[in-house]
Every structure is written in structure tokens, then in C-alpha cells.
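What follows is a set of structures for review.
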Structure I
Amino acid sequence: MDLDDTDRLRHIADAARKPLEHFDAVSLEAYAADDYTIHADVNLLTVIGETAAQLTEVGRATVPSVPWDKVIHMRHILVHRYFEIDVPVVYSTLREDVPNLLTAVEQALKSRG
């Protein structure tokens, strides 16, 4: 399937939305004890990073508030250095960064029509 930037942004939004569905009241301690959820969330962050890497420069420029290089770099760490995953970093990414990414991507998608 040949995807364009709009399709890719939709995939990023879909992957960003999923962990936020269960994340509101979860403490770091409770999160760190839930291997299943950590692995699922790491997979979703990997999807976001891989899809971001496939965006064109024009597509990335439509959402300038997102630090795309950092998003892609995190994907590389999660995939290639999986044995060094820092759960507090994943937790803070989901708590602080993913909601901002989702908001920015959804706004870009709305402006695309």
C-alpha cells in the first residue's frame, strides 16, 4: 500500500491515542510493574517513530512543533537497544510528550481537511 503524508499522520495519531486511553491515573510504580503494558506501549512508540521516519520533509514541516528527529531517535533506541529501555523515560514520554504530539498531529490533520 502506498501511503501519503496524511495517511502517515493518521497512523501516528492512532498509535499515539492508544496508550493515552489507559494512562490517566497510573503511577510510575504501577506502570513499571506491568510488563505487558510496557511492551505494548513500546511497540506503539516504535510505530510512531517508524511512521515519522517515513514522512516526507514537507509532511514533517506541516507539524513543526514536533521534534521529529527525537521521535525517530527514540524509535531507534527502542528497536536496537531494547535491552536498555528505561521505563521512567517511556513513562514520561507517554505522560508529557505523546499528548502534545497527538494534539499537534490532530491539528495538522484538521487543517488538511
Structure II
Amino acid sequence: MNKFISSVVKNKCPNCLEGDFFISRNMYNLASFEKLHNKCTNCGMSFRQEPGFYLGAAIMSYAMQAGLLFLTYFFLQVVIVLSFWYFVAAFTVLLILLVPFTFRISRLLWINMLGTRPT
């Protein structure tokens, strides 16, 4: 498997694919779903790259949620033809359930694309 994809899917360090990126492996542990290690426990790569590094990941997460909104709208309004309020309810539930997922995936994608690896 590609190193980039493997790191994102398995929640691993983008440099060595050994150390965990997030502290909790359970993304629905709401007390700690957003907490990540300061550095890789295996190779020492810093996960705290610089102040504001993950701002781009927030924008990426927003884009994923906007895409989800569009797909939900298309499916419920065009394919099934439900009322607008069913769409609002369905999207609200989906958004609440998928926030931890989009948060984690966007951070992992961002550090894999733009993170500085140790030399």
C-alpha cells in the first residue's frame, strides 16, 4: 500500500508508519478524539510542526463537510425527493457523526502532504 494512504488509513506517523498520530485510536472517544502526540514515539517526527500549521486542515475538513452536504442534498432532494426539513435533519445527524472522522482525516492528509520530515 502507498505510504501516504497507509499513514492516513492506519492513523500512523507519515515518516515511519510505526508510531500512532492520535493518542486515542477511537475517534468517537469525545474526551480525546482531537488529541495528538507531540512527536512520533518511533522516529521522533514532530506532529506539532509550527503554530497555525493545521489551519489548512480545518479548511480541508470544511471542504469535506461541504461535499457531504452536496451529496446528501442531491440524494435526498433529487433522487428520493424528500422535504427540505428531512434533508436538514439527515444532514445534521450525518455532520455530528462525521465531525471526528473529517477532523482526523483532514489532519492526517495535511501532515502527509505538507509536513516536514526529520532528516
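Quick note: the coordinates plus some simple rules give every number you see, no bench work behind them. This structure is a prediction, so every number in the text was calculated from the model and none was measured.
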- line: When mean projected area of the Cα convex hull in nm² is calculated for structures I, II, the one with the largest value is II
field: relative contact order in percent (Cα under 8 Å, 6 or more apart) - structure with the largest value, from I, II
entry: I
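Assuming -21500 is helix-only ellipticity at 222 nm (-39500 (n - 2.57) for each DSSP H run of 4 or more, over all residues; to 500) as calculated from a single structure, say which of I, II it is. Spell out each step's value before the answer.
Numbers: I: -21500; II: -16500.
Structure of origin is I.
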